[in-house]
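Novice: Below are structures written as structure tokens.
None of the figures in this text is laboratory data; all of them are computed from the coordinates on show. Treat the numbers as computed from the prediction; the structure is a model and nothing was measured. Cβ atoms are built from the backbone, for glycine too; each structure is taken alone.
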Structure P
Amino acid sequence: MKITRYGEPCPLCRTPLLLGVLQVRSAQSDFPTAERVTRRRCPGCQTTRPEQWTEAMRDGYGDA
């Protein structure tokens with residue numbers, strides 16, 4: 001199941017990042033058995049400073 005939640009502050013503007021999270025659930029349990037962050041977003045920085053945003057994500061998380 002895919003969900004969106006707030007994460008750590010954006011490295012550029014300190015606004016909480018929106019995280020795209022993939023949750024894996026077991027048929028025997030209502031609780032997630034594993035989670036993986038699939039996307040990090042900051043709507044303001046991605047649109048106004050795309051080059052800096054890409055560099056910050058690569059430096060901080062190894063992805064863009």
Structure Q
Amino acid sequence: MNVWQHVKRWLNSARRTADLMAGMPDYESYVARQRRHNPNAPVMSEQQFQDYCSKRRCGAGGGRCC
């Protein structure tokens with residue numbers, strides 16, 4: 001693996017970590033996990049997933065989370 005591939009992997013990992021710290025799970029990880037653990041269950045679209053995460057993080061009423 002060359003230097004640029006290492007840098008790209010590191011930056012991608014840092015972005016995912018920052019998103020998780022802000023309460024924004026990674027959609028690709030969700031899809032992979034759903035397909036691995038529940039292969040027959042439907043997978044939410046990316047928009048549905050983002051809405052679900054926002055509601056879970058900030059409450060169903062759409063109020064402020066902080």
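Novice: Please state which of the structures P, Q yields -8000 when helix-only ellipticity at 222 nm (-39500 (n - 2.57) for each DSSP H run of 4 or more, over all residues; to 500) is computed from it. Working shown, then result.
Specialist: Values: P: -8000; Q: -21000.
The correct label is P.
Novice: From which structure (P, Q) was relative contact order in percent (Cα under 8 Å, 6 or more apart) calculated, if the value obtained is 21? It would help to have the intermediate numbers written out before the result.
Specialist: Details: P: 25; Q: 21.
This figure was derived from Q.
Novice: Also: Out of P, Q, which one gives 27, 19, 7 for semi-axes √(5λ) of the Cα gyration tensor in Å as computed from the coordinates? It would help to have the intermediate numbers written out before the result.
Specialist: On the way: P: 28, 11, 9; Q: 27, 19, 7.
The read-out was computed on structure Q.
Novice: Looking at distance in nm of label points 7 Å out along Cα→Cβ at positions 19 and 35, point out which structure of P, Q has the largest value. Mind showing how you got there, number by number?
Specialist: On the way: P: 0.5; Q: 1.6.
Largest one: structure Q.
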